[in-house]
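Only the coordinates and a few stated rules stand behind these numbers; no lab work does. Worth saying up front: this structure is predicted, and the values here are computed from it rather than measured. Cβ atoms are built from the backbone, for glycine too; each structure is taken alone.
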Structure 1
Amino acid sequence: MNLKKFTTRDLTFIGMIIALMFIVQAVTILGVSAFTPFEPAKSVASAFFVSIVIAIGLAKVGKIGTFTIIGVVNGIICGFIMPAFLPLLPTTVLGGLAADAVIKIKYGEYGVRNSLITACGINQLVETFVILTVPFFFGFSQTILTPTLILVSALITTTLGVLGGFVGSKIVQELKKAGAIGE
């Protein structure tokens, strides 16, 4: 990832996307927490809505490394607000790195619908696996979820991430038609 290729405009837009993403995460996670103590439900609830926001940001910026920047900043912000900083930062960074790597290899850059859908799905898959397993190994959690529950949660969040990426790509198409996002 070469940060020199990101303009001030790119970084500003990424910042706005991160702020919107954080608001969406907070609302969905707090909403779900009010109804259930079931930990994986939080990731599942936010996967769809967050992926919509991320897909719009990825399409607008279009550069490999965008998802990694989103992951780093989101992880740091969440770390200052929530006590889950240590396991959450690597989770968001690894999700962003995995999405960027797959898109670099398969598509070369963000922008086409399939790249947005793939990136959102890969990110959700990696983040869910990491956040539901790593805290146990580092002593942040006393219990580990069953492998079946982790797998089911990962599959659901991946599917919702893909759907969110699809909806986000449709929104991007409409924004391009309206001239809000350039080709």
Structure 2
Amino acid sequence: MFCVLTVKRREDNISEKLLGKLKKDSYTLLTVPVLHGAPFYHLTVNTGKKGIDFERVIFEVGRCAQRLLVSDNIILPEIKGIGRFNSDLLYKKLLANTADFMLQQIGDKALYDEKNGIITYRENVIEIGKDRNDFNLAEHYRSLKPSEIEQYIFAAALYELCGVFAIGECRFDFVTVNGEKKSVGNVYFA
């Protein structure tokens, strides 16, 4: 499991200044069910000037605090038990799936650099996976994704931590051919 952390800052207006000292930060935890996979947590923090109490985050979500999906503008403290989820496992799977598809179209006369995701064929350079978010995530998973989280990180967490293995069958929708972005289905070298 993992946890999506959403932070909402209270407004800095007159009523907030008057009542802000009386208002406490609120932490709302939801368990989000996932089709064909394990659920994940979504913790929403409404906070004022004090900021996020990360000890409270650990208390709310336990070990999932080590695998947080959080906006890039949130700076996580360097304390034990808190960390961002980061992985290249799905990226490597998407590279492999796209390369297999491209090599089937091209044939066996291609040279594939697996480490860099580059196919060289008849003086054409095909770069795969330049944009990690350039793949089609099924709508029922995309609808669960919070807007502040990038698609690749969310899909990677679903794939690795929730066991949604169907995502691993996806491939990138676009590749870069000689510097020009093209749809994977429209790349032909006859």
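Given a value of 0.20 for FRET efficiency 1/(1 + (r/R0)^6) of positions 47 and 167 (r between Cβ atoms, R0 = 25 Å, to 0.05), point me to the structure among 1, 2 it was derived from.
Comparing all candidates, it corresponds to 2.
When Rg/Rh (Cα atoms, Kirkwood Rh) is compared over structures 1, 2, which one is greatest?
2
Kindly point out which one of 1, 2 the value -7000 was derived from, the read-out being helix-only ellipticity at 222 nm (-39500 (n - 2.57) for each DSSP H run of 4 or more, over all residues; to 500).
2
For structures 1, 2, calculate Cα Rg over 2.2 N^0.38 Å, for residues 7-110 alone and state which one comes out highest.
2
Just checking, which of 1, 2 has the largest value of relative contact order in percent (Cα under 8 Å, 6 or more apart)?
Top value of relative contact order in percent (Cα under 8 Å, 6 or more apart) goes to structure 1.
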